[in-house]
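**Student:** Following are the structures in question.
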Structure P
Amino acid sequence: MSVSKVKTLRAIFAGGGTGGHLYPALAIAQALEARYGAGNCNFIFVGTKRGIEYRLRETLGYRLEIINVRGMLRKLHWRNVMFPFILVKALWQSNRLLQSFKPDLVVGTGGYVSGPIVSRAVANDIPTAIQEQNSYPGFTTRRLAGKVNRVYLGFDDARKHLSESIGALTTGNPVRAEIGIVDRDEALRSFDLDPQKETILVLGGSQGAQSINSAVMNSLQSLSQERQLLWQTGREQFDSISNSVSSMKNVRAFAFNAKIEYAYAAADIALTRAGALTIAELIASETPSILVPYPFATANHQLMNAQSVVSRDGALIVNDSELGDTNVIEKAQTTLESGEARKMREALQSWKSAAGMPAAEAIAIDLLELVNREALS
């Protein structure tokens, strides 16, 4: 297809707070650059000072603009009184950015920051899109899905929570192109792991998952000498965990690694939360998993995410409440020994093949068609 008719593609990506919102935006931006030409693109990312995007601002690769916004607290709190004033300021900041930058496109990928900028773009007749990662759509998606030009879904199950009149496209969740292509031996060497041993990967996100970390610590005595553990602890618990496992030659602990593609490439099975981005990365890297949905996620959407994978035979579920009575290391080893992990990997391979092109690429193609249409109208 021909690329966009606009001379320089100017786009704003609004999504942050967590990696689950930021990384899909990065993947879409990179896919647009690959198709349109990086030298012909001018992209801005919008975030807050509290989000992961601000911590990664030096390595983000794109200009970052800050908007002062937060959500309402779910319980009664005096700070909620300030919410209307904060929202008005965020809308004003969004409007000022749109007027100064004059984007051809605004893409929201979730988080508090996406609401103001996407809603103001809609009001200014700027082409807009929302990429929804979860099986249960977030507040911004539910509120704006009927007003934006495009809605891209990570899970088809999200469709039942939106109006039937919304022509949402199920693309899967976009992940960075590096996920799933790293050589296994290279990945193992990067963590100083033994290529002759199977690797159990534990993921808890940048903040770590305390209940998963506790369950792994309580199960460490079950780790066979024929296997090894690659343990992403999160920043807060890294020091205590790394000190505890320092004498174990078949355990490697790390706080957080922006190049998570190496961890997936090293893994034979993963023990992890069921965030939408994590699941997309598990599919892209064809990594079997034991999913532990975060029990306090809005509308229990992590459980719904996990069930979508289990229904395709790509994972197992252990509820967070079951961790205290579950030897998670033994469960991972049994899943490897029984051949169940191999069957999961085959199911994930089939799922990925059936999806056709990667989600980020499919979204990029559709967005360029949208910009072309608007430019010619």
Structure Q
Amino acid sequence: MIPEEYIRKIIHVDMDAFYASVEQRDNPELKGKPVAVGGSRERGVVAAASYEARKFGVRSAMPSSLAYRKCPEIIFVKSNFEKYRSVSRQIRDIFLEYTDLVEPLSLDEAYLDVTENKKGIETATRIAKEIRQRIWEETQLTASAGISINKFLAKVASDINKPNGQKTIMPAQALGFLEELPIQKFYGIGVKTAEKMKRLGIHFGKDLKKWELPLLIREFGKSGQHYYNIVRGLQKSRVKPDRIRKSLGAERTFSRDLKTEAEMETALQDIMDKLEERIRSTKTTGKTVTLKLKYFDFEQHTRSFTFGHSIESATDILQKSIELLHQPFPDKAVRLLGISLSNLNHDEEKQTVQLTLSF
């Protein structure tokens, strides 16, 4: 039985073949085909591979020349990290609608602590399903998720039903699951450590559990304490947000460049509608309004104004954004507009919530 102090509701969300899936989404001719992001037939390194390419043994960090030998039909696509970061921010905003406890591991995966969630949804399993559905509806990309009592188990679980699936390891199932887990499947145990463990007769979690702490420390140094704890479900590592949110924003890249005053002001109204939802959901006010402009040639500028007092009114923010747009009005076509509110005053009122540990 795992003590209650070690039990949280943790979700690990992992996007499926993220970079490659974004490219397949944006180029229908790539759908269903083996795709490698980064590199070329002659040189470079694969940054990501589609599932169609993975069937041939192509993996990220593989030399692209080897990827080509493994799969001569592979299509190499130039990476576009500006686009991937934009999609990642879109996904992160979905997470933040459910909890502020979001710990990104990379552009395509994150931990969420939903023990107390903003929407009052009882089970973490349902939250994960809803988040995955939202991601699909808003980005046309699939995600997998693992749900369990701590970060370690949630991370392991997210791999089980990939792609486009999820797995919940209930509190009562955690110890049995860990005992039957092959040692090479333990997140954080690399190939060399797994080989050493197998030489010592440790093939599954139940084998690891037989080892006393002093022996583990003797063989594996400081990591021995970690191995001793995780196989017993004793992990207190908290989900740590990367930083306190310093701004709230919304932006849009247009399918065709905007040239007229009417087009840009209408676009700012649509962007403000989205930003207003985020301001309302986070109960945040701020003092600085920033307008972001990216021109057709990718040149980018920002224009800001700081009020002498905090504001939250959508009307005030939109009016100031339009004023900034005209200081001076852009002299070339615009491909992206964005509005953000910074110098935030967060609502720090704390509420006592009875923990519910339904999964």
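All of the numbers you see were taken from the coordinates with simple rules; none came from a lab. Note that the structure is a prediction, hence the values are computed from the model and not measured. Cβ atoms are built from the backbone, for glycine too; each structure is taken alone.
**Student:** When you work out distance in nm of label points 7 Å out along Cα→Cβ at positions 60 and 300 for each of the structures P, Q, which one comes out largest? Can you show the working numbers first?
**Tutor:** Values: P: 3.6; Q: 2.1.
By distance in nm of label points 7 Å out along Cα→Cβ at positions 60 and 300, the leading structure of P, Q is P.
**Student:** One of P, Q was used to compute mean count of other Cβ atoms within 10 Å over residues 100-107, and the result was 17.0. Which label is that? Don't jump to the answer; show the numbers that get you there.
**Tutor:** On the way: P: 20.4; Q: 17.0.
Clearly, the read-out refers to Q.
**Student:** So, one more: Suppose you compute Kirkwood radius over Cα pairs in Å, for residues 260-331 alone for every structure in P, Q: which one lands on 12.3? The partial results should precede the final answer.
**Tutor:** Numbers: P: 12.3; Q: 12.9.
Computed on structure P.
**Student:** Where does the value -12500 come from, among P, Q, when helix-only ellipticity at 222 nm (-39500 (n - 2.57) for each DSSP H run of 4 or more, over all residues; to 500) is the thing being computed?
**Tutor:** P
**Student:** For structures P, Q, calculate distance in nm of label points 7 Å out along Cα→Cβ at positions 156 and 308 and state which one comes out highest. Walk me through the numbers before you get to the answer.
**Tutor:** Details: P: 1.1; Q: 6.1.
With respect to distance in nm of label points 7 Å out along Cα→Cβ at positions 156 and 308, the highest-scoring structure among P, Q is Q.
**Student:** As an exercise: log10 I(q)/I(0) by the Debye sum over Cα atoms at q = 0.07, 0.08, 0.10 Å⁻¹, calculated from one structure in P, Q, equals -0.32, -0.42, -0.65. Which structure is it? Could the numbers behind the result be given before it?
**Tutor:** Values: P: -0.32, -0.42, -0.65; Q: -0.40, -0.52, -0.78.
Matching structure: P.
**Student:** Still on this structure, I have one more. Given a value of 23 for percent of Cα pairs over 30 Å apart, for residues 132-339 alone, calculated from one of P, Q, which structure does it belong to? If you can, show how the numbers build up before the last one.
**Tutor:** Numbers: P: 23; Q: 50.
The structure behind it is P.
**Student:** Related question: From P, Q, which structure was mean count of other Cβ atoms within 10 Å over residues 28-35 = 21.8 calculated on?
**Tutor:** On the way: P: 21.8; Q: 15.0.
It must be structure P, since only it matches.
**Student:** Given a value of 3.7 for distance in nm of label points 7 Å out along Cα→Cβ at positions 44 and 148, calculated from one of P, Q, which structure does it belong to?
**Tutor:** Values: P: 1.8; Q: 3.7.
Here the read-out was taken from Q.
**Student:** Compare Cα Rg over 2.2 N^0.38 Å, for residues 140-195 alone across structures P, Q and report the one with the greatest value.
**Tutor:** Numbers: P: 1.83; Q: 1.19.
Going through P, Q one by one, Cα Rg over 2.2 N^0.38 Å, for residues 140-195 alone is largest in P.
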